[in-house]
Structure P
Amino acid sequence: MGSMSFLASIPALVKVGIAFALIVGLNRFRLHLGVALFIGAALPVLSMGMGPIGISSAMTGSLLDPAMAALLLIVAVILVLSRLMADSGQLERIVTTCTRMTRSPRMSASW
């Protein structure tokens, strides 16, 4: 029980930072991004002492949240637009134009 009290004493922001570092590290070692995200998301949840019922309740609540539906729709539209722009050559034109305008590889990479 001592380890649970230690985990509970760690600030949530630190737990999220550790989870993010874990996701990046796992992805760097070529673990599939979906698996790395799942493992990284499980770490803070488990460290907060949530049981299976709490986890399923949180998942259900977030899936039914209208903000989640809006976020999913926005991400889907971005992915579709990105694919359409890449297929039509517009994406390459935007990158070329930005590169010409900035003349700096670092600046054009930020676009």
Structure Q
Amino acid sequence: MRARDNSNQHQITERIFEPWKQRIESLGGEIRGRHAVRQLVVCPSTGAVTGVVAERRSKDGGGESETVTYEADAVVLAVGVGAAQRIVSASPALASKPDFAAVLSLRTVRVMN
């Protein structure tokens, strides 16, 4: 068995995620690390996503976490299919929309840690 090559992870971060992060921040967006999205808040009258309910983890990775809600004008979910399925399932307003409901039937294969 080969040892895991962390250089691939670094290349992915450097070539893909860092430019996205810089672009989002240049447009006034915020990147929230150490958060696990639990649900999206949807405006009943417009159907627009207006917030994110997340679990904020402690800085050291252990200990307590707290549930927080952030207001949002727009949301980018940079998550895998499994996480997207959990978020849609926990957000009834999204699960009722055909495009989001279709996510629930996708099969998943974990390719990155």
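Assorted remarks:
- For distance in nm of label points 7 Å out along Cα→Cβ at positions 49 and 89 computed as 6.2, the structure of P, Q it came from: P
- Given -7500 for helix-only ellipticity at 222 nm (-39500 (n - 2.57) for each DSSP H run of 4 or more, over all residues; to 500), calculated: source structure among P, Q: Q
- Taking volume of the Cα convex hull per residue in Å³ as the criterion, the highest value among P, Q goes to P.
- Computed 1.28 for Cα Rg over 2.2 N^0.38 Å, for residues 33-72 alone - originating structure among P, Q: P
- Here distance in nm of label points 7 Å out along Cα→Cβ at positions 57 and 97 was derived from just one of the structures P, Q, and that gives 2.7; the source is Q.
- Of the structures P, Q, the one that 0.20 was derived from, the read-out being FRET efficiency 1/(1 + (r/R0)^6) of positions 9 and 41 (r between Cβ atoms, R0 = 25 Å, to 0.05): Q
Where a number appears in this text, it was derived from the coordinates with a stated rule and is not lab data. Because the structure is predicted, anything quoted here is derived from the model rather than measured. Cβ atoms are built from the backbone, for glycine too; each structure is taken alone.
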